[in-house]
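Scrolling down, you'll hit the structures one after another.
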Structure P
Amino acid sequence: MDTYVGRPGPSTRALKNKVLTNSGITTRHYALDQQQKAVWSNTRMCAKAVNDAIARSEVSLADIQFLAAATTVGDVIMPGLASLVHGELKSAQCEVISTYGGCNAGTSALQTAHLHVGSGTKNTAVVVASECNGRIFKNAHFDTVATDTGELPMEAAFLRYMLSDGAGAAILRDQPASRGVSLRIDWISLNSYAHVHETCMYLGSASDAPLRSWWDYPSAAAAEAAGALAWRQNLHLIPEVVRVCVEDYEGLWKSDRIDPYRIRWMPAHYSNERLKGLLLREFSRRGIPVPPSERWYSNLTRVGNIGSAAIFVILEEMLARDLIEAGDTLLCFVPESARFSVAYVHLTAVTADD
């Protein structure tokens, strides 16, 4: 890791080992070379993911009527990521939308595309999400917040050893593929709890309260010197993620939208393996039934945390491994700690004969 994002001081390296132990991450991916130069961008990774998805589908680029692109932090401030991806693909004229801000940017993009296809206004849509955050964590970007020995503050170093780069895409149609298993979207629940929780993860400000934008500094150099361009996480607020996720699930369960005993798989995006244990214990403490641990599916340890793209890569991996059979029900789980939101996506595996 340090070969790609740079070597911090000795105390920060000790923190790295602790973070990796808690997260369970053993391998990850960077869109950088060993000179810390970007070899991919969000735009190019998104285009690659879309082209790969199209190549394995029954549609062409010309069939795309709606393109939704998601990321936590885009390549540029403007234009939007979806416009950049559309330009990179050079596909036909279509409607586009960009979503930003955290892990649920991907779920928001999926929800928007689903509503278009489900309502009949479009019959073919593509959703793509990408994270290219390794470049944000290069040593050079942390010089102003590091100590003389190169140590990084914990709230900055924590994320540095959690996040990975990558992209994933999904094709949405108004009918299943003629061959193999398709995933029908039954419903998507996506709720924000920003009205009851303070900011937990932030970039573009030196402090989470109040949020003074980096634009408010005299110059970009002044903003960087103040630490406003260092990505941070308020670690004291992370336990609130567990409460938000459990309470949101409980509401869906009590309203009979979730039958935990019929769910075959629970594809889950979480930032570390320890969080999974905390969630399961809290569900148990409250007497809320959930799919057992062995039905939760994550590739975190092998892939790393790729934020908004994670759930798409997880589902692709499950399909590629033939883990999903016709008739299976899936409940995807995507929490986001930036300002606290959580998504649950209910899917059913179907075939053209269903």
Structure Q
Amino acid sequence: MTPAEFSRAVICSVRGAVEDGELSVTVPERVVVRVPGGDSRGADGGVDFACGVAMQMAKEAGRSPLEVAGMLRKRLAGVPGVARVEIAGAGFLNVTLTGGARAGLVRSVLVQGPAYGNAGGRGRVEFRAAVEGAGVRAAVTAEALEKILPAGGVATKPGGETVRPREVVEAWPLLVARLGADEARWVLLRTAQGDAVRLPDRPVQRESNARFRVQYAYARTCAMTRNARELGFAAEPADMRDVGGTEAQGQALRELFAAIAEYPATVEAAARHRAPDRVARHLEVTADAWLRCHDVCPPLPVGEEKPSAVHRGRLALAEAAGTVLANGLHLLGISTPDRL
């Protein structure tokens, strides 16, 4: 279950409460579901998703947020894949998934592959620079948005839209000659459109460079798959409690699972806000989470170990992370080398 899928479950629960006369509110078209950070997440049964919809609807419903949350809690507790729903603070709904639901999300990512995080929007998506002959940043941003909006299920306004980022003075051929196409695109897209871009003098092929780190992380996921094949085993999604027993392992697994789960919502938000930088930043988060997870939860056997269900489960997470990295880089127009 992804945050987007749980969001739909919340909307269905609100609609059910309205139809049954429990609530008198306008059923929302969309509900924000976030993945909590820090120690609140947990493969050991912590919070996977949090939602504040009860507080948003309370005034219209003429009830307290806690009352609304209580009504929704009863309905959401029966949703397949939900282990428990708790009310926190003024009316937040904190949701814990079953181990099977977490494994199911990873399996879904592997099955969908390039389609994961792509809403399959159709129709013409057109962006243009603010003025004729505008700079390279507007052109690169428009090109990325023409991929991001359909993926996020968002349409442009009739007649197309105009992008107006703060420009750079350098021409595209000169940028590519100095930085390479991948680095040039990353630098132009990673910065929010309203902020000035700081162009590096040259590309840096090491992990201090975020673009290189993202591509490197993707290449490492590919290497894990190749090496596992040589050892005679393949990925098989598993309950995270079965693939990481220590506190450090649990934290690393939680962070990686959250990054994988949040990707579709990130693409949708990037589309709504016309903000390719949101995709780039999420790729950094995913890459860092995967590299940390690799260090404490190696997907390959170490020393005299034999391949086991633990390794198959960790490999599945690695491949799911690789799917997110590849899909996001594609939206930005950046290559995905499987070896670096």
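What follows draws every value from the coordinates through simple rules; no lab data is involved. Given the structure is predicted, the values throughout are model-derived calculations rather than measurements. Cβ atoms are built from the backbone, for glycine too; each structure is taken alone.
Quick check: 17.2, 50 is what I get for Rg and Dmax of the Cα atoms in Å, for residues 186-281 alone, calculated from one of P, Q. Which structure matches?
This value belongs to structure Q.
Comparing P, Q, where is relative contact order in percent (Cα under 8 Å, 6 or more apart) highest?
Top value of relative contact order in percent (Cα under 8 Å, 6 or more apart), among P, Q, belongs to structure P.
Can you say which of P, Q returns -9500 when helix-only ellipticity at 222 nm (-39500 (n - 2.57) for each DSSP H run of 4 or more, over all residues; to 500) is computed?
The value was obtained from structure P.
If you work out mean projected area of the Cα convex hull in nm², for residues 202-241 alone for P, Q, which one comes out largest?
Q
Given that mean projected area of the Cα convex hull in nm², derived from a single structure, equals 18.0, which label among P, Q identifies that structure? Show your work: numbers first, answer last.
Details: P: 18.0; Q: 19.2.
Of the options listed, only P reproduces it.
Any idea which of P, Q comes out highest on FRET efficiency 1/(1 + (r/R0)^6) of positions 34 and 274 (r between Cβ atoms, R0 = 25 Å, to 0.05)?
Q
A value of 1.7 was derived for distance in nm of label points 7 Å out along Cα→Cβ at positions 170 and 258; which structure in P, Q was it taken from?
P
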